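Please treat every number below as a calculation from the coordinates, not as lab data. Predicted model, so just to flag it, every value in this text is computed and none were measured. Cβ atoms are built from the backbone, for glycine too; each structure is taken alone.
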Structure 1
Amino acid sequence: MYRCLATSLLGRGVPRSPFIPTALRAGSGGCSRWEEEKTNDGVKWKQLEHKGPYFVPLYEPLPDDVQFYYDGKPLKLSLATEEIATFYAKMLDHEYTTKEIFQNNFFNDWRKEMTPQEQEVIKQLDKCDFREIHKYFVDKNEARKALSKEEKQKLKEEADKIQEEYGYCILDGHREKIGNFKTEPPGLFRGRGDHPKMGMLKKRIMPEDVIINCSKDSKIPEPPVGHKWKEVRFDNTVTWLASWTENIQNSLKYIMLNPSSKLKGEKDWQKFEVARKLKDVVHKIRAQYQADWKSKEMKKRQRAVALYFIDKLALRAGNEKEEGETADTVGCCSLRVEHIKLHSELDGQEHVVEFDFLGKDSIRYYNKVSVEKPVFKNLQLFMKNKDPGDDLFDRLSTVILNKHLQKLMNGLTAKVFRTYNASITLQEQLKALTNPEDSVAGKLLSYNRANRAVAILCNHQRSTPKTFEKSMQNLQTKIDAKKEQLEKAQQELEEAEDEFKDRKDAKAEA
């Protein structure tokens, strides 16, 4: 299932007319707000004041009548152990809890948080019974859905109050909206695709984990009572308001400004300005890498083929793992021999390359594409006398590739090709699909279809929704009910026909 990414593809604030993308169009005559008062010393702002992050509420223990069972017997858990048990219980109807790696990671992390007494008792996950806890949360969710209009309005007003207090900051005298101002709640890590760390415990973020960033002359945010910040910084060369390190992959998380803000708009504008420049030289670059397919230097040949894939298939360059990331994810430059198969002919096409590897966030990339004959021949050469685990491009790295691209155009990296090709694809699809005479609804449909083409190009996929299994069960229940109704109606029809026939025969005999 592919997700729409129109805003990330076109950027926010780029001047455009309705339904016509201008991500690669020459700049319009007007002066954008993020072009005003620019500084060349790396300073992003002069004044920044905010309230800090909003922390998710602390855990509320289960009612006494909701039990956890181990080996068929009720077992009272400590508060920390019980909270983690609820994370798993809430996911009982999800596919994740059927996966062995998820189960193992969860159980290992859960045992680390148990008391010594609980560790002595709870030794096998398959003897744990979370069903009563699961039912409690299902009922609680249903009760929330059944709230009256007045009760829902009250909850909305409470959420709006939190948004008003924590969801805005003062940036250089202007009130700007903050993106996600809440810390992530604790839970079980899911990841995307078949992530090796799925099921691990995402720990609660505390004020002691958080670094606050604001201006010296502002009112420093106050931490919750009884707590203190990890650090307070006054760094106006960055755009984040708060940060912390999450425990699963040891990666930094940030509270940033909303996409509609000046700073975010400027960043997107700069990204698409580089893509506009690529538009003017891309034909020369393509001619160069096509010529390099026949180079006497193996290094140049590998670089040329990799660049062809990045340009044609919008592949990521690779070597983009976060610190601490252990998943076997690759990009174009880090492809191994085992990640591709070559077919001289397949499905009526010649020179077909079959890709199958885990990309960023462990999302599988699978594609079969017909390539130029010199590319196919080069791949055969690159794979010769290599084992499946050997690098396909053994004389290339992302650093080498990007250094080469910098020589071709200032600011050019492999990533710019994704922005360029995504924007071009969207523009071409809109031109082909949109009829000027269409209604707004028709144009929106065309836009979504064009956007989907870009999502497919960039392999932007979403994971299965949390409610997918339940939705499928509900649909199956409805189908079964309809079948039962149909069978009953068919039976009643047959009985009525038999009764009519009997009456007819009796009348004829009389």
Structure 2
Amino acid sequence: MFRDLCSAGISPDIFTHNILINSLCKLNRVDLGFSLLCGIFKRGYEPNVVTFTTLIKGLCSSDKIGIAVELFVDMSKKGYPADVVTYGTLIDGLCKAGDTGKALRFLRQMGENGCRPNLEVYNAMIDGLCKAGSTEDALKLFKEMVGGGVQPDVITYNSLMQGLYDSGMSSEANELFDSMVDQGLLPDVVTFNIQINVLCREGRVEDAHILLDTMIQRGLDPDIFTYSTLMDGYCLQSKVKDAMKVFDFMVAMGRNPGTITYNILINGYCRAKRMDEAMEFLMEMQCEGVKPDVFTYSTLIDGLFRAGRVMAAKELFNEMQVQGTRPNIVTYNTLLDGLCKNGCLEEAIKRLRIIQNEGVKINQQTFGILINGLCTTGKLEAAVDIFNDAMTKGLTPDVVKYNTIIKGLCEAGHVMKASEMLMRMEKEKCPPNSVTFNIMFRGLLKKKESLKAVQLAIEMRERGFSADNNTLKMFFHMLEIDENGPEYIKMLPDFAPKDDGKRLVREPKSTL
């Protein structure tokens, strides 16, 4: 239409240009919007604040927040003063990008330039601060806003309540809700959703259901999030039947379930080990034209493996790729974990090699799954190979991985190799923890290495670690039957041994 207009000899004015720039930005073609800006200059027009604000909004929507800031600064330098909408657009973009510090600086700049922030600007800033976990700063800004004569609306209160609940400040959030009602503001769907979500997280799903009924009685139309949250609450309590009732009610109320809703039910049935019903929901999704996502398949694959249905899990893994859903690292880890726990270790190792050859970025959990599976089945050499392979890939093993290897070596009687692995931990700057020392301690006791066990006990004490009760019992039993036991006991200053003439009796002043 714009081209036709120009072809007809009609010269588009600045308003026409702005409309087209806005359309292009909404289509995520901010690059063409800038091309049109050049056209404005070529036609001898002057862009106005709407032009630049529209482009800034387009840049923010395209995650080009840095360029948006540059354009904002440039327009101000070239004599195009920003108005409250321009500031609000940039502040909202910065908050959504997580840069609340810079957003707050622009908010302060508004006041310095004589541009008074309005409710929309404050709402964007307060919401950004709450989502960034800076709830105290959001509350200060809220008080500043009210003190400046800007009255909050239900959106303001919703953002603050969500922030307070997320920060564990439930009582403050409840007080804020009461304050909102006292101000004559009625809760909307979002307000109820926040409350329902909190109640479900606290395990008070029946109270959450009462709130749903209250919403409907007040004439509010619950959305997909409302129903999905309540269903998830029931599923977390293994009340899948009640979750299904909510699902059926939602459909009866005219709400079409989406992928997230189906995923909640599928996860609930998988947790309840009712895999046939879970798989039926997958088929129902596909029949209803709802596309399963990677979470759908990963959940079902995990559930099938846990139910011992290995072949079905592998078939589903292949099917998801045929259907065009690309596995992510969570899916691959689920597959490897399922194979390991079902005794298919060789296949798991082969799968790992295939995954690596496909260029998938492996994480710590991937190697941890295989290391644990191999150690559990006594395949220590293969476990150490995987462990070393992780290090060559630039993945520094954490203390859990080291503990798994050390435990496997100790249980197999390879205490010296376990000791070498302990020294390797220190060298790689991965400090051993209490679990590490307890594993090593028990390994030495099983090998009846009394002196080394005593030396390790001393080292544990020096590092502030303590042995668990079972390990202590093993330790003193070994010292009782060791001919050098009395001498070793003297090396432990925190223990006062007694000799009744027949055996050592230990009375520890404190645990190791």
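Here is how the numbers come out for the structure above:
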| quantity | calculated |
| --- | --- |
| Origin of the value 297, where volume of the Cα convex hull per residue in Å³ was derived from one of 1, 2 | 1 |
| If helix-only ellipticity at 222 nm (-39500 (n - 2.57) for each DSSP H run of 4 or more, over all residues; to 500) is computed and equals -22500, the structure in 1, 2 | 2 |
| Top of 1, 2 by mean count of other Cβ atoms within 10 Å over residues 390-397, largest first | 1 |
| Relative contact order in percent (Cα under 8 Å, 6 or more apart) derived as 18 - corresponding label from 1, 2 | 1 |
| Structure with the greatest value (metric distance in nm of label points 7 Å out along Cα→Cβ at positions 222 and 358, set 1, 2) | 1 |
| For mean count of other Cβ atoms within 10 Å over residues 86-93 computed as 19.9, the structure of 1, 2 it came from | 1 |
